[in-house]
Every structure is written in C-alpha cells, then in structure tokens.
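K.L.:
Dropping the structures in below, format is structure tokens.
Each reported figure results from applying straightforward, stated rules to the coordinates on display, with no laboratory input. Fair warning: this is a prediction, and the values are worked out from it, not measured in the lab. Cβ atoms are built from the backbone, for glycine too; each structure is taken alone.
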Structure P
Amino acid sequence: MYKIPLFDLNFDREEEKAVIKTLRSKWISTGPKTAEFEAKFSSLLNIKYSLALSNCTSALHLAMLLLNISKGDEVICPSLTFMATVNSIRYVNATPVFCDIKSYDDLTIDPEQIEKLITKKTKAIIVMHYAGFPCEMNKILQIAKKHKLYIVEDACHGPLSEYRGKKLGTIGDIGAFSFFSNKNISTGEGGMLVTNNIKFYERAKLLRSHGMTTLSYDRSKGHNSLYDVKELGYNFRIDDLRASIGIAQLNKLKKDLIKRAKIRESYITNLKEINSMIIPFLKNKEFVSNYIFTIILKNSDSEKRNIVRNYLASKGIQTSVHYIPVHKFGIYSAYKKYLPKTEYVGDNLITLPMYSSLTVEKIKYICDSIKEVLNKN
C-alpha cells in the first residue's frame, strides 16, 4: 500500500444514504434516479439534453453512430488520450487520424495540425480536454465550420471545466463524460452523453436500450405497456443505484473542484523553480476540474522517467502515466503517424497524486521527494 495514493474517492455517508434509499425504493434499474441525475447534470452544464449511460466509452460510441460515421470516413483525434477515445472510431469501422498536441505546455490537440490532416474523407473531429483543461475550441469550431465537420468533445476529465464561459462538453455537437471510479464524479462505472440537438438525443435514447421505444420503468407505471423496436440498439443503460451515487457526487462537485484548484496551486508553488521539468497549462486562467496533475521531465527519456517513478514509489508515493500514446499500441500500428510532441510527452510525463483531501504536508513531501531524485540524476 502507498502512503500517498494516486486517487482517493470523495465518498462519505451521503453516497451510502443515497444507495440505501434507492434500494428501499425497490426500483434499482434505469428509472427515476437516472432521470433525476440527467436533469441535474443538464442544469449544471446549462445544456438541453443529458443521457446517462453505462460508461463514457458507450457515450463516445453512440456519438459516432448519431453522426452516421462509418466505413470510409476519417475522424481526426488525439493520440495522447485513453484508448476509448480512439476505439469509438473503430467500433463503427471508420479510420482514426492521429493529431499531435500543441506543445509541452499545452497537452491538448493542435488546431493547426488538425487543419493539415483534413481530407475529403474527414467527417468529424474528436477533441479531448486533457486533465480538464480546455482545447482551443474557437479555432477548432472555425475549422469545423469551414470544412463542414462535426465536433465530439471527450470531456471525461472536465465536469464543470470552462472555456470562455461555456462548460466543456457543451461547445461541440456532442459531449461525453466519464464517472469511472477515479474520475471527478465517481459512480464506479458510468457515463453521460450531452447535446443540444433533440434529434441526437431522441435517437441516443433508443440506441441506449435495444432500440426500444419505452423503458421498463415506463411500462411499470402503466404507460405504453407495448413497445416497438426502431433500431438495432445496445444495452448502454446505467442503473438507479449508480445514478443515486452520481446525484450525491454532483451535490459536492463544485466544492471538490475548488479544493483541487488550491492543491494545484500548492504543487506549482513547490515545483515551479525546478528547471528540469515542465508543469503543463501554467498559463490557463479558466476554471477547470484538475482531474490530474502532471509534470514533464526535460532532456529526458523513458528510462530516466522510470527511475524517478520508482524512487517516488520507494517513498510511498503512487504515480502513473497519462497516457501511453494510443498510436503506439500494436492494434493501431496500421494508423501510425509521427507525432514528436506526443511521443516525447508519452515517454517523459509523470502523473502525481491529485484528490481533494490531499494535504499541504503531503504535497510538500511529494515535491521534496521529486527534488531529491532529480538532484541525484
């Protein structure tokens, strides 16, 4: 066990009470709590439609289906992301076109590179708001409008993060959020698809539950006891148990994010004088979720990065790497591109502990340990 883990759940008795109340209601599958979760999420993001799902991967998969992306289409995407972002493109037999990041200071997708990658086959752009920091959406919107492309926002890192007054996930055509256990909103597994497009929303509701026109909860209340099946759908439903946890998490989200912002400030104060590393997004002035805190080693390679990580582990500090670039995985060898900035970051980035209960003393211990190992190497 690590003295300082990478993540820690922001759970207390509120989540316990929410689950017990739902259990006692005798309705635990998709039903009233799911609807309440969706409504609350829409209100917080100021968006018309939210659809709770089994996970963010299913939200991204549905996004591809809603946009009618299929074999022969190309979708421009980042490689510095979790593989689900790219897998969603392959689920519909389309072709992922990998794009580099802007810089070591900004790990989001590069708009200038996006435009250079557009072909007659390009149908959409998937952006991923890394660590909850916004992509340069105005430029990306301009590019999409010019070339008549859809935009899907993978906002799995960014609930309540903002870009010029708008919440991430609400700027493009469709947004996708994750509620995996280590995310800012944790329900174990779960996700949310958001959109302002009624046609996308209505079709997504069908596809979420086998293409059926009504849910079990509707029929249990005596409404629409018969149903039709309109499309070949999926079982992408979330259940009311997890939705009830999600509601409890949403109630404490803003307070949690404010604490995370202070933790980031403490990290920066302790690390900013170290010349052998880069702290990404130092120039950001937006309100963000601070899902993770990362550093990038300068003049380094994967071997040195591993020495640093192993030393921190020996001091009881858990770290990770967000992420191994997707284009370097064997399954994507046929789509490989040379992405120099992404590849350097993939070899030299370290994810440090980040959660709202992380103390100033522990942050200082982490930072002192980093200084120790860098001074030795």
Structure Q
Amino acid sequence: MVEAYPGSVDVFVAGGGPAGLATAIAARRHGLSVLVADGAVPPIDKPCGEGLMPDGVEALRQLGVSIPDGEAFPFRGIRFLSDGRTAEATFPFGTAYGIRRTNLHRIMVEHAAECGVSMLWQAVVSGLHPEGALISGNLVRARWIVGADGSTSRIRQWAGLDDHLQMQQRFAFRRHYQVEPWTDFMALHWGRGCQLYVTPVSREEICVALISSTPKLRLEDALGQFPELAARLRQAAHASTERGAITVSRRLRRVYRNRIVLVGDASGGVDAITGEGLCLAFRQAAVLADCLTAEDLSRYQTEHRKLARRPAFMARMMLLMARQSFIRERAMRAFTSSPGLFARMLAMHVGDGSPRDYVSHSLALGWNFLKA
C-alpha cells in the first residue's frame, strides 16, 4: 500500500533547479498551490558559463525576482576573439550579469519561499502515480506534474515523452579563478574544436567555461590555444574545482501528455554556446503557469515551440562557426569590417527586434559574409 503525504497540491514540480523554481514561482503568482521536490540540497550548483543575458534578467524580473547588489557582476556586452581578430558590441537594452550559479539558486529559493512554495530537499522522485507522483515510494497527490529534472529527465521517460526529433550533445567544463576582471564584457574565445567563455562574476573572480565535442578535453589543455588568456590566469588561484557537464541540443515531438508537462532542459534545449538556456527556461515557466491556470497544455506546446525558435536559430549559426573554421574566419572578417553588423546580430541574439529585423540582419550577415 502506498503511503500518501497529507493533503494535495495543484502543481507538483520534480526538480528544484532554476527551471523548476521559476515554474513554481510563476504558478504561485497565479494562486496555485505548489510543491517542489529535489534529491539535492540547496544551493544547487551546475557547471555553466554563469552569464545571465539582459533578456534573461528581464524574464526573471517579470517573475518578481531581482538580483541584489553585490550578488553578481554587471557586464555590458559580448566580445568574440578568434585568430587575432576581435569583434564586440554592447547590449541594446538592459544589463547582463555574471552570477555564480549557487548565488542565483539561493536567490530563487528564497523568493520561492516568500511566495509560499513548499519545497522538499533530499527528496527523490521515484515514479509517477495515477493520482500524482511518488517520493521514495510515498504518494504526493497533485493535479499537474511538471518535469523540471534536467536533460536526463526521468519524468520525461516515465511519461513516454522521450521521442526526439533532434538531439546532439557536447561537453562543458568550468572553473573559477581568483582574479580581478579586466573587462566588463563577456568574452568568447574561439579555438580549434572548442570555445572558452570568460565571464566576470564578482570584483575578484571570473568564471571560465570550456565547451567542445571532446569529453577528454580539459581546461588546462584548452588554454594552450589561448596564450594571452593563459598568461592572465597563470598566477591566479583556483576559486573552485573543475566541474563538467553535458550540454544538449534537443527537440522533442511533444512536451506534455495528459497532466504531465516538461519545462527547461527536460523539455529540450539549445547548446550552451548561446548562453540562452536560463532565459528560455524562465520564459517557458511563465507561459506554463498561464496554461496550467487555463487548463490548456496544448497552448503550452505551441508557445514552447515559438520560444525555442530564436535560440535554436542562433545556436545553429554559432555551432556552424564552431565547426567550420573558414566560416568563422569569414564571419569575423565581416564583423570587424562592419562593427554595426555584430551589434545587430547581438541585438537579435537577446531578442531585440521583430521577425522582419531578424530576416534583414541575416541577409546583411550573408552579404557581408560573401564580401569578406
């Protein structure tokens, strides 16, 4: 006989990372009762570039969550560095933040608690049940089940939603260094078969994240391709150990079945090269809360696809640059000869502009690419 937790909730969220907490917060703002369960203990860390783009900051603000002073390092733009060429542009609106993942998680946990979200930590979700979900074999009765349990989602598997239209994975490693940031830009260094993100996360610390298709490539080895960056870091103490993760580009056929629905990396995702994973999850969470309130998950399916289009398009462009050095070289020539072009592409990246603008910017890039 299955023992049940007392009472029931409107929404049960499996996974207490940023996507799950954003969903819980958004659902509470609609007056729904919410329980979040996760097998970890907060604050939960995850190896990532730790950059929150302006559109991500705005999506978080719309959930009622703000980043307190001193918890993050503001940066004003993106810089590409490749084979001696540099292209940079400032964001067209808002402020971006470099923020330790543990700081972001703690801020979101605190806000969720203030909103009245119930949270169970070190609570392993062990299965689904006709009346809800199971935590270590005990029943939690819930009207809706949200799978926010990451790219290897068990909720997705149990619900029969693990049917892919597309999937591709790469490998990421991250370490923090105790060194004063030398710029207020996030820098993306392009190398042979890899990319290095350098993000300032405080006045005394930076985050360096490596992304490649090779699981055996580590930060220390990759730094050999970037002598100037390696020289800056040579005397810097390590502020964290190197941690790894898998970044997955994934598109699912469906993101819901009956009363079970997916959000964040569990529902698909784009390669970490875009830096748009958190923003996408926050926007999905806001839409999902609306759809749960209206009891219309078919609309969530439609909106989920729309939200993914721009990040997926940018991911394809950037991965093409990552894989083909001659394309990257031509793109960098175009960016350096036409700085306004890089600024327009950055604006498109963070969602500033209409679909017509995206078409015109893409055509402009194509024309400059041919001339480069």
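K.L.:
13.4 is what came out when mean count of other Cβ atoms within 10 Å over residues 159-166 was calculated for one structure; which of P, Q is it?
P.N.:
Numbers: P: 17.9; Q: 13.4.
The correct label is Q.
K.L.:
By the measure distance in nm of label points 7 Å out along Cα→Cβ at positions 39 and 303, tell me the structure among P, Q with the highest figure.
P.N.:
The maximum falls on structure P.
K.L.:
Distance in nm of label points 7 Å out along Cα→Cβ at positions 95 and 271 computed as 3.8: which structure among P, Q? Could you put the intermediate results ahead of the total?
P.N.:
Details: P: 3.8; Q: 3.2.
Source structure: P.
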